[in-house]
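**Q** Pasting the structures here.
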Structure 1
Amino acid sequence: MSIDETRVLFQSTIPFNADRIRAAAVYCSDGRFGDQCDELMHVALGLPRYDRLAVPGGAACLAGHFATYREEEGVAEQLRFLVRVHELERVVLIAHEHCGFYAERLNVSPLQLESQQREDIRKAVWKVRTISRNIEIDAFLARKRWDGSIQFETVEV
């Protein structure tokens, strides 16, 4: 056995596909919603591969909050890079209910959370449009149902 073989921890069974889908998703880094966001992108939107910008609060960091100025600049720059280098044609913005980023970082009360998230998504759409006027944008709010599943509601942009 060679030295390189002893360093291998895991080898994926999924082959690499170099074809770009030209889509990205901006969503909260809360791992409890990651698989469901993948399913939304893959199944509902027909995007088998996509670029991911998973950051605390998701689209909130593109909404012009003073408290997240640094995050906004960083995520906007990453999005500019992806638009230019990966030739993005579509961006999907996803927020989720009970987001801790809103409670802890933005001090939004639970009673105002959903309306703030919807407003932030609209502002994030404007920010994405400043990066690329021709990009298609979809937006969703993820909500936990009584049976433990996650449903995605369209947010009008």
Structure 2
Amino acid sequence: MEKTIEALLLDLLKHLDITPKEVIITQDDTQTYEVNLQLSDQDTGILIGYHGDTIAALQLILALLFYKQSGSWSRLVVNIGDYRQKRQESLEKMAQDTVQRVKLSGESIALFNLNPFERRVVHMSLADHPDVLTASEGEGRHRHLIVKPKHPSAEPPPPDDQQAS
């Protein structure tokens, strides 16, 4: 299977005139194939794309090509350099910053423009947090993540236009 995935990937990259320095494909215990690419700096930026859009598209295309050839669906995760690890660390920090904002304000905060992988990272990062809950709302491109207090305060803060006497 790994050889089939590698052959499909190399053929696809050949059409883009990109030659990887190294391709490492591993399979974990959940039957997920992780495809790790090492590329030149220029090619890395091109294949990751804006907010990871291109790497997500590459992952989808590779999974479809693999399905067409093998006849069975397999979960594929494409990683270029250490992009996914860095993005995961960044999302976990954003999640913790959001928790602090929710705790200070006592109000829910919506996080927009996250793809499914990113929403999942935030959900998992905050799953056991004692002070907040997370939920996804919306459909399709409008789907977003809500971080809300687990125990809303009984007394809401006063509106901004009221001043204390």
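What follows draws every value from the coordinates through simple rules; no lab data is involved. Note that the structure is a prediction, hence the values are computed from the model and not measured. Cβ atoms are built from the backbone, for glycine too; each structure is taken alone.
**Q** Taking distance in nm of label points 7 Å out along Cα→Cβ at positions 44 and 92 as the criterion, which structure among 1, 2 has the greatest value?
**A** That would be structure 2.
**Q** Could I ask something else about it? When distance in nm of label points 7 Å out along Cα→Cβ at positions 68 and 124 is calculated, the result is 3.0; to which of the structures 1, 2 does this value belong?
**A** This figure was derived from 2.
**Q** Out of 1, 2, which one gives 20.6, 74 for Rg and Dmax of the Cα atoms in Å as computed from the coordinates?
**A** Derived from 2, not from the others.
**Q** Still on this model: For helix-only ellipticity at 222 nm (-39500 (n - 2.57) for each DSSP H run of 4 or more, over all residues; to 500), the calculated result is -14500, so let me know which of 1, 2 that is.
**A** The read-out was computed on structure 2.
**Q** Further, regarding this structure: Quick one: mean count of other Cβ atoms within 10 Å over residues 116-123 came out at 19.4 when computed from one of 1, 2, so which one is it?
**A** 1
**Q** Identify the structure, out of 1, 2, from whose coordinates relative contact order in percent (Cα under 8 Å, 6 or more apart) was calculated to give 23.
**A** 1
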